[in-house]
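Structures follow.
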Structure 1
Amino acid sequence: MIKGFKDFILRGNVVDLAVAVVVGAAFSAIVTSFTSGIIQPLLNAITPPDVPALGVQLQDGKPSTLINFSDVIAAAINFVIVAAVVYFLIVMPLNALKNRRKRGEEPGPAEPTDVELLAEIRDLLKTQAAGQGDGRHQA
């Protein structure tokens, strides 16, 4: 059972999907919270007290005209943190496993034997014949 699960996980599409889910879901929220709660206030502390954030105010007294560089910097830091975690926790271990398989240190996914393939063909032929009647030919 574990071997079948391992073979399933190592298919390319499943790994790509898992990476996308990790990046897009819970971990992204944690990293966003970190950057908006810690990094962004540190960036904003660089500016004078009368400036609301690290950026440029295009019109005085109109907060919607603030070009906020700290938001962009925080988003870039989000991306780097998430990409690093995904790389070191998912991509690197899978690449190491693939390399071990190439060197023959670990067996790859099990291929079906000839007997298993023939049994599948037999079962398919039986189900097709059952759907068309009794499957016997009369001469």
Structure 2
Amino acid sequence: MYVDEFKYEPSQKNLKNVEIVNEGATFKDAILAFIQVEESDEEFDVKSREKKLVNHLKWTSRKNNCKKVILHSFAHLSESKASIDFTKELFDLAEKRLQNADYETAQTPFGYFLNLDIKAPGYSLARIWATL
């Protein structure tokens, strides 16, 4: 989703072994990627999943003339969930690949429920959905 502005504040920590996050953040003019990593993704090498994800995010960014990407783990899109370790590794690899391609990146706090504030324009390429 292309966003004019996106804000989050940590609300509830829901994974034990993640760092404590008390501060939120605000982003402007960015691609906000709601990402669900499913159990079936673990049948593939994490690098193949990362490549498909990054290619799609770059395509979405080009369509919106934007070089900022926010990766947000949104494990509410399906009942199927990949393991925590696989998901976090995929996010970290995707972020690194995007940074190597001169994208400005961020991840929302992994393992937290967040209060979200999203301001997004209403045109078709601002909201893109894909199964990868």
Structure 3
Amino acid sequence: MLQLKKRKDGKQHKRFMSTICFYQDSRHELPLYWIRNILGIGYITQRNDGMTELRINGFLQVKEIMKQLLPFLRFKKDQAEALLEANKVLSQKSFSKLEKAELLQLVEYMMTIQKGNYASRAKKSRADLFKILDLTP
């Protein structure tokens, strides 16, 4: 996932958040612990809906894991490539130093990632993201 989150502190009052999520029915959660052990990062939580998830956050961590996993992916490869490229940009500069062209590209990466995700509720549209990032003409 690549999300744009509100924040109370900081000059921008918003931030990007990058996350890799692995989900599994809680009856079969042991592989998530194996993945976490192999990667040496992330946290596991049991959700109320009978699912367990492994989440890995952070631009540098997500970028490095995506580089390692990408050659082996058979599903969601477009999303993984978009997440990798977004994390390359986001790991190099703080939010306040991102240029308009970089923000526009990040919005496109977000749209690519969202398009391939299961959505239980409405996500931010391209127009919503442009407004939040002050990219509207």
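Summary of values
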| read-out | value |
| --- | --- |
| Comparison of 1, 2, 3 by mean count of other Cβ atoms within 10 Å over residues 58-65 - largest value held by | 3 |
| Test item: helix-only ellipticity at 222 nm (-39500 (n - 2.57) for each DSSP H run of 4 or more, over all residues; to 500) calculated as -9000, pick one of 1, 2, 3 | 2 |
| At a computed 28.4, 99 (Rg and Dmax of the Cα atoms in Å), which of 1, 2, 3 | 1 |
| Value 3.2, calculated as distance in nm of label points 7 Å out along Cα→Cβ at positions 2 and 114, assigned to which of 1, 2, 3 | 1 |
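Here, each number is a calculation from the coordinates, and none is a lab measurement. Not measured: the values here are computed from a predicted model. Cβ atoms are built from the backbone, for glycine too; each structure is taken alone.
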